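Below, each structure is written out as structure tokens.
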Structure P
Amino acid sequence: MVNQQLLRRVLPIFLSFCALPAVAAKDVLEKHDLSLSSNRLVQQPSTDVYQIVVQAVPEREHQLARADALNQQVMALYQSGRYDEAIELAEEALALRRQVYGDAHPDVATSMNNLALLYHTQGRYDGAESLYEEALALYRQVYGDSHPDVAMGMNNLAALYQDQGRYNEAEPLYEEALALLRRVHGDAHPDVATSMNNLASLYYAQGRYDEAEPLFEESLALRREILGDTHPNVANSMNNLAELYQDQGRYDEAEPLLEEALALRREVLGDAHPNVAQSMNNLAALYHIQGHYDEARPLYEEALALYRRVLGDAHPDVATSMDNLAALYHVQGRYDEAEPLYEKALALRRELLGDAHPDVATSENNLAALYHVQGRYDEAEPLYEEALALRRELLGNAHPDVALSMNNLALLYHDQGRYDEAEPLYEDALAIAESLLGENHPYTVFIRRNLESLRNQQTE
């Protein structure tokens, strides 16, 4: 998301024959922001009945105090992007709570959720999935099926499925979470607004814009009504609706929303906050996609400087911001300036996230795209291949990012006249995009055009 969100996509870099977006950054659509937990760490206090039991056993008090302290450290490490250190402490906190409470306690489920989130953030999806499932089952066991924490657990698991492209599994969970929250809280509750946002984000990811738009609008209106006009979540909703407009080419509607979101975040959070940098990036992205490069550049640069000042040089959002600025240089043909930024972003992501993470694949793809557009095909090919292999390993074969990687590698073959190698990749990419996103999604359209261009060239 996010807010520490599991953030996703930013800008298109168009190669010849309508290449697909080469940059997948972390600052545009703020999805999965369910305030109950969704992509943030949570620390729920124990109930009074458990506290009474614990107070009778000093050693247990000490262990629980240690677990609480570890959880606070985990939250701080997560905020700073130090995920490996955070995981080590989160595992210890979970073990301590299990030792004190056994397996059937809500604080154990919370620790599972926190550890799952860290795995999720690092792209360790198998580990995250089992923990999210276990936490959800435990919330149901402790609270029954009609409790807000059960909705939280559904949302977290749905967010993981969404990030893996498992849309058919994510949708019923999002819908069930929204229905549960409406049943528990009524229609006018902040968590209902957030749950609407999450379901809308799924529709958005699939290109189901007509279904996403009314949910984003309703979420924004509800947040304004309940929270007032000067609440950070209102800015989040403005950003999401603006991103939807942007993807439909409705730039005149997107721009005032992004400007208002930036102004609101500055007013509420001050100038030195990561979400302010995020809004700068988002407004820059809008200028970028319209070709207003002189307006985009200072915002990208200011966002990067702010991220570094607030988060330090070694943070995933700094890597993302580098990628965004590099993308701008890339489309301007300023390749000598783009290349070191792409390289630094890739190195930083590998350092912070490990070699097997979706954002590493994104950086490999971006650097390959830069080599590609310069005709440096021998350097581009292994990076495209590595990005595709990594995405297949992490996301499975049926994911939009896999289709993008297939398209980009096919385009490289295409540009070299290696038509027999390019055509089956285009065909596979198109089949994935049509299946997951539909025939009219921008990605699907780009891939289809590339395949048609290839076939036209073969018949000339």
Structure Q
Amino acid sequence: MIMNKSQADNCMASPSYYFNEYFKGQQASDLQSCYSFYTHKLPCTHYITRACNLNTTNTSIPYTMEAIRNDFPILRQRVNGNPLIWFDNGATTQKPLSVINTLSQYYREYNSNVHRGAHTMAVLATKAYEEARNKVQLFLGASSTEEIIFVRGATEAINLVSQAYGGANIQEGDEILLTEMEHHSNIVPWQVLAKQKGARIKVIPMNDKGEIILEEYRRLLTLRTKLVGITHVSNVLGTINPVEEMTRMAHDYGACVLIDGAQAAPHFKVNVKQIDADFYVFSGHKAYAPTGIGVLYGKKAILEAMPPWQTGGGMIKDVSFEKTDYNSLPDKFEAGTGNIADAIGLGAAIDYMNKLGLDQIEQRERTLTQYAMERISCLPDTFVFGNAVDKTSVISFIMKGISPVSIAKYLDQKGIAIRAGHHCAQPALRHFGVDSTARVSLGLYNTKNEIDILVYNLISIHKNGV
């Protein structure tokens, strides 16, 4: 039985009612472990839920969940007749009203190109644009705004580093170390560079829990190692890698370290100085900001020594037909007109996360991740990938005999958005012998009630198919 909205409005289903009605006529033995989990391990109040009411209060954040969710207009949508449940935050996050209003205000009130303009609109736009850069600097704990480069996203940032830094510093026979769990965006640019230069890529392996094997990493490091690429949080496993320790180990061999923070920056505080990262990248759209804006952090001394990647207006100091003098940081790496509106929107998104508190967001999302892991793992014929001790916000799973795409399509009919596929992390999935998973990825507006509704529908899939 699947409760419709009317039934949900009129009854509060206890665990016993919920399962007895749903599995009416079935032998209980095949689902005994899952049934026992819900009826004996969990307080009833955790599972009793109105399927149509997604707002709960979380006392660890000084804002009610109702208030937070009301900040996101899209969450009021109904999809296929059901309230939208957005579990695709690893692909992109929804945007709070403050970000939407900031974009609208820019285009309504002070749309202009930045820098070098003497008129009032240019001054206003430049001020907002550079204030956004300052917010990013503080958000990452960087030393200076000169170390903050605006780009289209993490992918562009990594390509910039691979071609500008790698092109100048990696030679034939040098080695690039990448973890087995990297996103394709932190693999393919280095493959291109390695082919151009005659360098070698070596893979840092992980164990079956989805954790880096540090002993193997240590063994792979040599004086030939010139760069190490590490994902801070795996987009397919949720593993939080020990980037500070791994950076220190790489620096012992004189290697440079690039950290892909696309799945980390929205979920907990990042301090690039504490990590001692040489480069750190993230995408705005995965951190409640607009699409088309991202950040490259680089240590000032390294950025100053690097040649520019793209050339043109804005990144020059003086041009003649004989030679060109390049601009100082950060302009040296920002050729042409940047994504002004969305950079300002990124600043507004950072303001929003800071208002809620990154520590509080982290605490709540870790609790929610554990809640989801426990409930999805207990489902029959369901396997969850990634059981690292240090993990957040991502749960990837498969169900026996049912393709991830079929799971995603079924859930979509119930208003639940998840991602299905290889998640641009094929080497990581191949480690586990699969080429596709269903992925639930959490954000600051998700609730336990939403997870309960997800699990309820996964049980329906297991019992009835898709």
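Only the coordinates and a few stated rules stand behind these numbers; no lab work does. Only a predicted model underlies this, so the values are computations on that prediction, with no experimental measurement involved. Cβ atoms are built from the backbone, for glycine too; each structure is taken alone.
Tell me which of P, Q gives 4.1 when you compute distance in nm of label points 7 Å out along Cα→Cβ at positions 72 and 400.
On the way: P: 4.1; Q: 3.4.
Structure of origin is P.
When Rg/Rh (Cα atoms, Kirkwood Rh) is computed for each of P, Q, which one produces 0.98?
So the calculation was done on P.
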Practice task
Compare FRET efficiency 1/(1 + (r/R0)^6) of positions 96 and 296 (r between Cβ atoms, R0 = 35 Å, to 0.05) across structures P, Q and report the one with the greatest value.
Solution key: Q
Completion exercise
helix-only ellipticity at 222 nm (-39500 (n - 2.57) for each DSSP H run of 4 or more, over all residues; to 500), calculated, reads -11000; among P, Q the input was structure Q
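Figure out for me which of the structures P, Q the number 3.6 belongs to, where distance in nm of label points 7 Å out along Cα→Cβ at positions 88 and 432 was derived from the coordinates. List each step's numbers first, then the result.
Working: P: 3.6; Q: 2.0.
Source structure: P.
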